[in-house]
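A.B. asks: Scrolling down, you'll hit the structures one after another.
Any read-out appearing in this document is the output of simple, stated calculations on the displayed coordinates, not a laboratory observation. None of the values given here were measured: they were computed from a predicted structure. Cβ atoms are built from the backbone, for glycine too; each structure is taken alone.
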Structure P
Amino acid sequence: MSVFVDTSAFLALLDGDDDNHFKAARAFDALMKKDENLVCSNYILVETCALVQHRLGIEALRTFHQDLFPLLTVEWVDEKAHLAAMGSVLTSGRRKLSLVDCSSFEVMFRIGISTVFTFDRHFRQQGFKCLP
């Protein structure tokens, strides 16, 4: 089975002070034991790298790049997915629903993934099964 991984999960894994750190670590360990295919998009990678570097520093970014990135299958957001995601953001009219969120939904729909490792409620609102 493939599981999409959201920025919120990466941040919780890397930040020991994050409220969801222990839940994230347990969920990640379970995913590794089941040998799940972990998928994210290039937009998630950009968002994660920017937030990790800003909030946690360059060493945390190095840890992400060296330890987590090699475990991922990256799905690239193409022009069609980008335009669809932007349309979703503009149509929703919701300030806190981001382009990255909507592009994640597009990628998940496109490749048929229904489960996501996240702490972002927007995925559940879109009908995805959320871990943990």
Structure Q
Amino acid sequence: MKICIPTIGDKGLDDFVGEHFGRVPTYTIINLDTDEVKVVPNVSHHMGGHGDPPEIMAKEGVDVLVCNGLGRRAISAFDGYGIAIYIGASGTVRDAITAFKHGKLQKASISDSCGKHAFRDRHHL
């Protein structure tokens, strides 16, 4: 199983969970079956590149996104790619993985969308 966590740098398991998923500089992907850690740059349209973050994660074979929170449109987009979302992550990537493994994160649905994104979501649907 591959898990993706939005991160603020390239320190792998010791990096910190980024708070704004679309605008983080990197995504850290952990393969729980092999313990492989891969840091992928955010090359989405949010950062001047192409495509959306869910598309990037799908190409990387990600099964689960673990993050702090996410807007309604992003939740819908990830759902469209079959990528499950768990919210409530904080601290380091290592902390977030531990919380996920111990069932301490909430599986997200549209009703769990991040309030910080509500205004933008209403005006960009």
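A.B. asks: I have -17000 for helix-only ellipticity at 222 nm (-39500 (n - 2.57) for each DSSP H run of 4 or more, over all residues; to 500), calculated from one of the structures P, Q. Which structure is it?
C.D. replies: Values: P: -17000; Q: -6500.
Here the read-out was taken from P.
A.B. asks: Using relative contact order in percent (Cα under 8 Å, 6 or more apart) as the calculated read-out, with 31 as its value, let me know the right label among P, Q. Before the final figure, lay out the partial values.
C.D. replies: On the way: P: 31; Q: 25.
Going label by label, the one that fits is P.
A.B. asks: Can you rank P, Q by mean count of other Cβ atoms within 10 Å over residues 4-11 and just name the one with the largest value? Walk me through the intermediate numbers first.
C.D. replies: Working: P: 25.5; Q: 21.1.
Comparing P, Q by mean count of other Cβ atoms within 10 Å over residues 4-11, the maximum is at P.
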